[in-house]
Structure 1
Amino acid sequence: MTVIIDYNLYLERIRAGEKGLNPYLDYFNIVLTDLASGHACFKMPVRPEYLQGAKTMQGGLIVALADEAIAHSMMTQLGPDEGLTTIELKSSFLSGVADGDLFAVASVFKKGRNLMIGDCIVTNGKGKKICRVSATFMLLKK
């Protein structure tokens, strides 16, 4: 059985800064900075413990941030009987980052009957592009 949460209520509470709703966001100190229909932006600090051996941020953490931003942009366009799950991701790393903050700006490219496609650009605090991610999500129906 597919469990569909009330995404409107969830987004309202996330927007208000409530903790404990999304353990991933809490654990990595990720903050929602903007949310509108088909759009979401998150800010994540780059911490020393997130760096890999070459002293730049581990790429999987950057992609996970983008995936979360895309998912939240899509949540703004879901109907009450719809949920979603990632089925495909493509990432292109453009530059490394070792400190400061990352900003993941995501938008919905297309919503179909069964799939949604979204894109995200992750930048550093100076606007330098760090990673581009495209994702396909499957819509779950109640």
Structure 2
Amino acid sequence: MDALKVLFVDDEIDFLETLMKRMKKRGVEVAGVGSGEQALDYLDEQPVDVIVLDVRMPGIGGINTLREIKKIDPLMEVIMLTGHASIEAAIEGMELGAFDYLMKPADFDELFYKIQDAFKKRTIQKQKIKKLGDLKMADQKKGAKST
């Protein structure tokens, strides 16, 4: 896996630390914060590839944090986690552009594979956008030469 950086956002500090420790053992570069507000501040400072976001947290909460993340970076892949069986939150998160949704306690391997899949999807989307930009520039150069 390329230099994959994941931001974990969860107010359950023990869970957060355990996830980060296990991901580091898999070679993933990780960062962790305890709230949606901290996640948005972190994103202003540091780039990440994938975000794993708890749905229920004090403050702005996971769904509103997801909304703000998508405003900042529409291509950001976000995996939602919750310890509460909330189909409504899952549906809303997916409608807002979440990559996927897992119930806590999430199976670590399943989460790891979802993170990899989210990273691949983001990488492919960024490559397509770059290619389209390159094609547009080439067309503009062609147009400038023919006039």
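Only the coordinates and a few stated rules stand behind these numbers; no lab work does. The structure presented is a predicted model; accordingly, all values stated were derived computationally and were not measured. Cβ atoms are built from the backbone, for glycine too; each structure is taken alone.
Which structure, out of 1, 2, was relative contact order in percent (Cα under 8 Å, 6 or more apart) derived from, given a value of 26? The correct label is 1. Have a look at 1, 2 and say which one yields 2.7 for distance in nm of label points 7 Å out along Cα→Cβ at positions 56 and 88, as calculated. Comparing all candidates, it corresponds to 1.
Which structure, out of 1, 2, was helix-only ellipticity at 222 nm (-39500 (n - 2.57) for each DSSP H run of 4 or more, over all residues; to 500) derived from, given a value of -19000?
2
Here P(r) over Cα pairs in 10 Å bins from 0, in percent has been calculated and equals 12, 43, 34, 10, 1, so which of 1, 2 was it run on?
Traced to structure 1.
Which one of 1, 2 has Cα extents along the principal axes in Å, for residues 16-79 alone, as calculated from the coordinates, equal to 31, 24, 19? So the calculation was done on 2. Once distance in nm of label points 7 Å out along Cα→Cβ at positions 8 and 128 is computed for every structure in 1, 2, the highest value turns out to be that of 1.
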